[in-house]
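The structures considered in this document are given below.
Quick note: the coordinates plus some simple rules give every number you see, no bench work behind them. The model shown is predicted, which means the values in this text are computed figures rather than measured ones. Cβ atoms are built from the backbone, for glycine too; each structure is taken alone.
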Structure P
Amino acid sequence: MYRTRMLAALSFLGTVLPTGTPASAAELHYPQRAITIVVGFPAGGGADTLARLLAQHMERAFGRKVLVENRPGASGNIGAESVAHAPPDGHTLYISTRSNALHKVVYGRAEFDFARDLVPVGLLATVPSVLVTAAQAPIVTVKDMIALAKAQPGALTCASTGFGSDTHLLCELLQRATHTKLLHVPYRGGAVAIADVIGGRVDLLSFSLPGALPYIKAGSVRAIAVMARKRQPVISHIPTMEESGVRGVDMETWFGLMAPAGTPAPVIGQLNACLNTLLPDPALQEALMSRGFVAPSGPNTPDTFRKLIAVETETWTPVLVEAGVSTTP
């Protein structure tokens with residue numbers, strides 16, 4: 001089914017590729033071997049969950065093995081850099097996040113340039129974040145959190161999945177919106193961060209809904225509020241931050257697919273056609289929705305994803321600068 005739809009998409013793709021492209025996607029016989037999708041965070045988080053779902057469906061579409069490799073560190077940028085140095089043939093791909101787009105302001109001396117060394121394939125999904133604490137913690141509502149934070153400024157801890165990550169941004173936004181002082185505690189990924197929340201070693205974590213959902217369902221963490229404009233179907237009993245009396249902490253996390261710069265345009269086109277075949281499929285839609293992901297709607301091309309990255313970089317750089325989120329002087 002997938003292969004038939006993708007061939008139809010590729011027949012159209014051949015009419016819209018830039019002139020001068022040396023060969024059609026079909027003529028490149030892509031993929032020629034297994035594809036590896038690199039995730040810049042440990043297993044168990046939103047990026048990892050999405051990568052494994054995508055890999056299953058890409059295998060059926062391409063008839064080749066699709067592997068997921070976790071290379072955590074530096075808020076995803078260690079994994080991103082490894083893909084930037086991979087052969088540009090479409091067999092090594094990367095699940096990107098906002099933290100990759102913002103790496104220059106956070107890691108000013110990074111050895112690679114995200115915008116230069118990786119090229120967009122397409123948007124995969126967006127997800128809201130949810131503010132969680134330990135199930136046994138005294139914090140039940142956002143009002144409880146604010147009261148505790150104001151009673152002891154800097155004593156309440158806010159975990160993140162890494163310095164400069166989306167979860168770090170949310171810690172900063174939360175402080176600004178509630179006029180409180182929290183102590184930021186960066187971790188190397190969501191799995192270790194949420195483990196310390198469960199154990200009561202850290203107080204708060206603004207985590208992606210797909211990453212937090214299994215722990216919410218298991219009762220090991222308590223969801224306080226959804227950091228989105230509206231309630232989410234999979235946890236519809238949890239109020240939004242605005243419903244809890246706090247505005248300005250609505251931030252969707254996004255995930256996209258990237259390839260090394262220099263990857264032939266027909267290969268990028270074939271990968272994008274694959275995404276646009278897979279993402280509307282009801283089976284994948286249901287799998288995404290049940291885990292808290294929202295598949296993209298509207299045009300989803302490398303160019304639309306490139307523009308999203310540019311807008312996100314422009315929007316969030318001032319927030320990071322104002323918050324002093326930088327490892328460089």
Structure Q
Amino acid sequence: MDIGGVGFQFIEGEYMRADEYDFLLKDPSDFWLRRYFPRVYEVFAPLAAVPPLTDFFEIGPMHLWPLARPELQQMLTRLLEGGKALENYQKLTAMEKQVAAELGFPPSFRSQLAFAPFDVLADTLRGTRGIMMDMFRRPDKLHAALDRIADLTIDSILSSPATADSLGVFFPLHKGADGWMSEEQFLCFYWPSLRKVINALLDEGLLVGLFAEGSYNTRLELVNEFPTGSLVWEFDRTDMARAKRILGDTCCLHGNVPSSLLVTGSPEEVREYCRRLIEICAPGGGYILAQGAIPELPKLQNLRAMAQAAREYGTYERD
């Protein structure tokens with residue numbers, strides 16, 4: 001579906017073939033460098049013809065012949081230009097964080113981003129059709145890849161400098177939503193590898209934020225297994241009353257004012273919706289009033305109504 005210039009668009013494809021699981025499992029870095037990157041990014045296309053890095057041994061200069069190729073030299077030049085642009089972007093974001101801190105805004109745990117292992121395979125590599133076929137045709141290979149990616153995810157997060165400056169790690173969850181797979185498939189394929197990653201991060205004292213895109217109504221009981229105060233669940237279309245009843249004693253809940261309401265509704269409708277959410281989710285604490293997803297071009301008066309509702313109704317009586 002073409003949505004024009006409104007928001008981000010993700011073009012899903014089969015960027016790892018079904019017969020390449022063994023390649024991925026044997027050497028994930030080599031697969032990413034010489035298979036995935038050339039297929040997805042035009043600038044990395046020359047890497048498809050480069051020998052594996054394990055060929056570079058002992059007499060190093062003799063193995064630098066790929067650098068003599070014009071297309072590879074052009075690739076490196078473009079990457080340097082991209083690196084300089086990213087450096088400027090990082091300077092701007094650092095200034096933004098400093099200004100926000102001076103204004104009293106707390107740091108966000110979203111500064112460190114990660115993904116569920118199943119979503120890495122399903123979104124990034126195999127695509128929806130491919131991963132659905134894999135669950136039936138090659139479940140053993142899929143499980144092996146999920147476990148491998150879980151370990152890589154843990155190592156990547158814990159070794160990242162961004163983790164040291166972050167309150168926690170944020171996971172947008174994609175293909176685990178209601179209706180995408182059955183509860184049995186969720187427990188078999190989606191949840192175990194993600195749970196492994198979450199537990200490893202909790203063991204290191206990190207806070208974990210999980211954004212349940214779509215609805216998670218049938219998943220709530222299945223995911224309620226972590227220590228009190230260790231997770232923030234952000235909900236998009238999940239029944240918040242049910243989420244409060246099942247997860248409210250152990251997790252912080254976040255959400256879920258509909259984006260459609262912020263774009264098309266009236267301030268009065270937004271205010272009333274927020275009031276009901278606060279009445280349902282706020283008792284006992286552990287609730288953050290927020291939108292269910294990022295709205296595109298919401299009405300300013302609706303955002304103000306949402307903020308005003310938080311000030312008016314989001315208070316606790318003092319003893």
Output 10.3 (Kirkwood radius over Cα pairs in Å, for residues 253-292 alone, calculated) maps, among P, Q, to structure Q
The highest value of relative contact order in percent (Cα under 8 Å, 6 or more apart) among the shown structures P, Q is in P
Note: log10 I(q)/I(0) by the Debye sum over Cα atoms at q = 0.11 Å⁻¹, for residues 165-260 alone at -0.33, derived from one of structures P, Q, originates from structure P
Value 4.6 of distance in nm of label points 7 Å out along Cα→Cβ at positions 237 and 301 was derived from the coordinates of, among P, Q, structure P
Candidates P, Q; distance in nm of label points 7 Å out along Cα→Cβ at positions 141 and 285 computed = 5.1; producing structure is Q
Matching -0.59 (log10 I(q)/I(0) by the Debye sum over Cα atoms at q = 0.09 Å⁻¹, computed) against labels P, Q points to structure Q
When FRET efficiency 1/(1 + (r/R0)^6) of positions 85 and 117 (r between Cβ atoms, R0 = 30 Å, to 0.05) is calculated for structures P, Q, the one with the largest value is P
